[in-house]
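Where a number appears in this text, it was derived from the coordinates with a stated rule and is not lab data. All values derive from a computational prediction rather than experimental measurement. Cβ atoms are built from the backbone, for glycine too; each structure is taken alone.
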Structure P
Amino acid sequence: MNAGFLNGFMLTLGLIMAIGAQNAHVLRQGLRGEHVLLTVVVSVLCDVSLILLGMNGLGAVFSANPDWMEAARYGGAAFLGWYGLRSLRSALAGGSLQADAGQRRRLTWRQALLTAAGFSLLNPHAYLDTVVLLGSIGNSQAAELRPLFTAGAIAGSVCWFVLLGYGARLLAPVFRRPRAWQVLDGGVALMLWSIAVWLILSA
């Protein structure tokens, strides 16, 4: 396998595999079997768009305009705080995978689309990691390797979100227990609030 492709593939996986707000959302949608394809496709398209923007020089623009990152920081914190509250309400409501469809309000396809896009684009970490860091490393490659690096980065993103969204069903037996859902939702709420607070304090 070409070194440029492999570098892009592995670097992208390394940046997005950490459990964060976006991954937690994709995992949860996969566990519920709710708008999984839409969630995966939106997540991939947003991530690929950021990869392409970074590889075409937007990373340097962001680095030179700190006000843009400041706006993204506070907007992202507000979004994460709101969704954390939603996750806490789900944790308090309880439920199981079998009863989930009857007891919890399902997202409409529009809500699922906007929520997935929000986790992908209202997240300053996405711009720092994908646009600035990945873009900087990619553009430091030899000119002939950049297209392959970009292709590898895109392939890594596609593989990760497809595996996360559809592989989540392997955990379905665990989430037939209401307590498992409560732990997941409660943990997601705490994680989202922690990230939101960190974003504000790091301003």
Structure Q
Amino acid sequence: MIVITCDAGTPAICDPGARMISHCRSIGLRIFSIPGPCSLVSSFSVSGFELSKNEPLSFWGYFPRKIGEQTNLLMKMRNMGGFVVFFEVASRLLKTLTAIQAAFGPETKVFISKEITKVYEAHWFDSVDNHLTKFKDGNSSPVDATRGEFVVTLDVPKAVETDLEDERLRKWIYALQPHMTNADLVKILSRELQVSKKKVYSYVIRN
């Protein structure tokens, strides 16, 4: 057993120790956290995510249930970028991962923790697409999807205001249109993406 400790804060957060954690996971070693100030800090410290200078780490509480609130939160995450952490219950984990996949793409890296500092502590690091494949297959799911709560951490690329604006609009419309009226969709996308309602509407009716 190898223990990483520090006399100046939690190791592996804003710390080169994150590279060691990432390497240990890549060669198949099991990694566990020690009790820390709270579950989100303990989880992030063993994620292997490396927090760079001026890169945000934000916490959003429990992931919302309502589609409109989910949309607003995902857009805020996208605009901010960096690493985002939130809580989710087992019964909604699959739906939440599906929303993440639609918003940020199948290769988005996701770290999931459960039972931190307890006997059955467990962590899973993979792309959101691979997580969904495992969870949808009841026989190979690494998680009991009917019990408990999870700490979920994402590596979210910051949105860039470039010529890709049109592509961004199309992706958001494709992901959200099945879940709300066109009027609500235009209102939300216009506000969150800072695009005129006229332009959003032209894409909505074209989709």
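Suppose distance in nm of label points 7 Å out along Cα→Cβ at positions 33 and 169 works out to 0.7; of P, Q, which structure was it derived from? Working shown, then result.
On the way: P: 0.7; Q: 4.1.
Clearly, the read-out refers to P.
Out of P, Q, choose the structure whose coordinates give distance in nm of label points 7 Å out along Cα→Cβ at positions 17 and 49 equal to 2.7 when calculated. Display every interim value, and only then the final one.
Details: P: 2.7; Q: 1.8.
Going through each structure in turn, the value belongs to P.
Which structure, out of P, Q, was helix-only ellipticity at 222 nm (-39500 (n - 2.57) for each DSSP H run of 4 or more, over all residues; to 500) derived from, given a value of -24000?
On the way: P: -24000; Q: -12500.
Of the structures listed, the value fits P.
Given structures P, Q, which gives the highest value for relative contact order in percent (Cα under 8 Å, 6 or more apart)?
Numbers: P: 48; Q: 19.
Largest one: structure P.
For the read-out distance in nm of label points 7 Å out along Cα→Cβ at positions 41 and 129, a value of 3.6 was computed from one structure; give its label from P, Q.
That value comes from structure Q.
Quick one: volume of the Cα convex hull per residue in Å³ came out at 134 when computed from one of P, Q, so which one is it? Numbers along the way, then the final one.
On the way: P: 105; Q: 134.
Attributed to the structure labelled Q.
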